[in-house]
1. Work out mean count of other Cβ atoms within 10 Å over residues 112-119 for each of structures 1, 2, 3, then name the structure with the largest result.
2. Quick check on the output: 21, 53, 21, 5, 0 is P(r) over Cα pairs in 10 Å bins from 0, in percent, for residues 136-191 alone, derived from one of 1, 2, 3. Which one produced it?
Structure 1
Amino acid sequence: MEKLLLFIKSYQPDFLRVEKLLASIGKFNTDNIPVLLSVNNDDYRYFRKRLPEAVDIIRDSDIVDCKLKDGWRYQQVIKAQVNRLNICNAYLCLDSDSEFIRPFSYADFLYDDKTPYTVMHESKAFKDTMELLGMDSADLFQSRALKATRQYFGTHGKAWDYGPSPYLWSTSVWRHFQDHFLGERKQNFEQFFREMEEKAALPSEAVIYGEYLLKTRVIDILPVEGYFKVYHYQEQYELEKDHFDLERLSKNYLGIIMQSNWDKAADAPPKPSFFDFLKRKS
């Protein structure tokens, strides 16, 4: 049983991004934290053929057989059920458009071998940036998802933000959620997701995890801010690009994300050092 796993969920259109992410992990993963890549069933052969055997790849159906057709909702269900593999106590859930920018180790993510930190903060700086872009910070997606989720768990208090990606999750929390909350409702995760969407709002797996942990205290809550600097919108990057400096960012963040819904410049082949890293792992 691994104490921590770097878990990547991807699919074929993001293949080049995955290569870049793996390259950054190879460069900065000082403790050699194990990595697992899960891909859509139909894309498994594509990834397996193009990535060396040193990269551990599984099919999404090895985790759970999800019937949702919408990719955004589908990937949330897959990410939230890694506990079914019974291979780790905690995992850092990474999207393909993530990239590490400085060395990292177990100590960045774990308080002790069984207690990961909890990404949980008020997100004031991000909300202020959204206001500068003309968005109502009280009506952002995470705010609506939080309000909807609290109707199920009866939680209250400050409007916590449990992101952004990458998410750091304890498998014990997800297992407790599935065995107790969903078990009592006689639902699986996908059915609960559909119900939330029909009755309330677009669900968020990060908010579900955070609010359920807040309700149950399955593990000790040791809050941290988000690990990566995330550029959710092109307008956000344009606002800050004159001050964009990886060296400066690396003093406070482990990595960056230029979300793939707008950053098409990331669709470029990785540097040769990526393949050198894979050779060393073989």
Structure 2
Amino acid sequence: MNTVTMRSGSVIPALGQGTWNMGEDPARRQAEIGALQLGMDLGLGLIDTAEMYGEGGAEEVVGAAIAGRREQAFIVSKVYPHNADRRGVKAACERSLQRLKTDRIDLYLLHWRGAVPLSETLDAFQALRKEGKILDFGVSNFDMGDMLEAEALPGGRGIALNQVLFNLVKRGIEWDLLPWSRKQGMPVMAYSPLESAGRERDRLLANPALVAVAQRHGCTPAQVALAWLLRQEGVVAIPKAADPAHVRDNRAAAEVALTAFDLEDLDRAFPPPAKRQPLAMR
């Protein structure tokens, strides 16, 4: 599987697992734990979560999934913006560590920008890193202007990664944010790589061009959409799957080798941006 190197030098898999909507229904808990463990068995050790997901429930699911195999996991979690001041970040991180049942978070992100000054959040992140509670820190849902502002602050060059919405349909970051990130050696982590569940995802996966490419490769449209992201330089994809079959399908997407002909067809069906666009967010 391809890997991506963060600015700190840490190397992470280009394909991981998301946990949005996990930890909300006790009846699904064992299935969710099992899906994450299967993913780890298949090499998907990067697991993305957040204190917001299930109000900590997703972190508890992750904690159960990695029990006894912490060294196989690379854990990403995120702090709420309203917890992003110096004292709030420290307390939120401690709560996340307790739910995850671990002594450190590999990558800790500000979930989106709020009212707390970025300088204060960066100070808090640096303090947590010095204490060993987090190994790297970054941001999520930051557009080009946010990134330039953050980079200019003390500690800003320590931002390891930016997690944003990016997929075949929502390609706005290709105009400026993605090229700039590549120049900085800063990976982008793509959430909702197959769009959000429901009609958005159904429209994506039913697209005739995507279906045609999938048929040429003997795979599913979802695998083609993931393979398109995985071939992008400096991009990590974190699809969520709570079903074993979907976990295996996601892992198999890393083996789909798209051709120049495939990419041309996909560009015609899903055109890259022709101008700057507002950052897409879920």
Structure 3
Amino acid sequence: MKTLSMRMVELPAGEQLPVLGQGTWGLGEDPKRRDEELAALRLGLDLEMTLIDTAEMYGGGAAERLVGDAVFDRRDEVFLVTKVLPEHADQVGAVEACHRSLHRLRTDHIDMYLLHWPGPVPVEETVEAFTVLQQQGKIRFWGVSNFDTTDLLEVSAAPDGNSVQTDQVLYNLAHRGIEWDLLPACQRSGLTVMAYAPFDHRGSVVRHPAVVAVAERHGATPAQVALAWVLRQDGVTTIPKAAYPEHTAENRASLDLRLTTEDFADLDRAFPPPDGPTPLEVL
């Protein structure tokens, strides 16, 4: 029997997720890179990075199709997350969007269905649609993305709103605003935080001299430092994108990196924590 070494985080419903998953923003859009991207995702499954995140928006469904091809013969290994656009998130639209995603993903159910960001549809209506999809067996759990503390309060106040399982938000060394209020609130309530863009936009974090210096101290890569820093927090998962198998393996090795008090102090000097409330940042 295989021994699992992946660290896990627990959803409010009791399901356990890998702390380190795989993101797909920007994947599936270039046919020439398809084989390599498929290999990267499938290697991630071999390395226990079985949480895969995608969205109907990514490449107009191209990322979902890529994921569907990557996992179709290993579906029972995967915790599959996708997202519905806010303009599709009414009672009828969310159900129809979910069915389209299921078709692209080549599966009969989605493990976690997220509202991609707050939009014009009342959140009560979206939650009602998600509840219907759960009852139909089309989704197992639901959550939100890019919701701040006020938005989350609106969710929890909706009928069945206490079934929310995660808030997927931007969180990395360069964007620490959630540490002031959103992250502590989620940790107190047991709501899982799913951190996207752990390397920041276009990988700006991994080029910073302070991150490079910490990496050199450990014989690690800057990307591994950035991931280890995000995963120091309880109740947090992260979903870095890897377009090449070697990057998937590099990301997985971040779980073996143990940052020191000196490392954290150096990184805090380069990327100060918030000293007050900060509007939720998004990419």
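1. 3
2. 3
Only the coordinates and a few stated rules stand behind these numbers; no lab work does. Small disclaimer: the values here were computed from a predicted structure and weren't measured. Cβ atoms are built from the backbone, for glycine too; each structure is taken alone.
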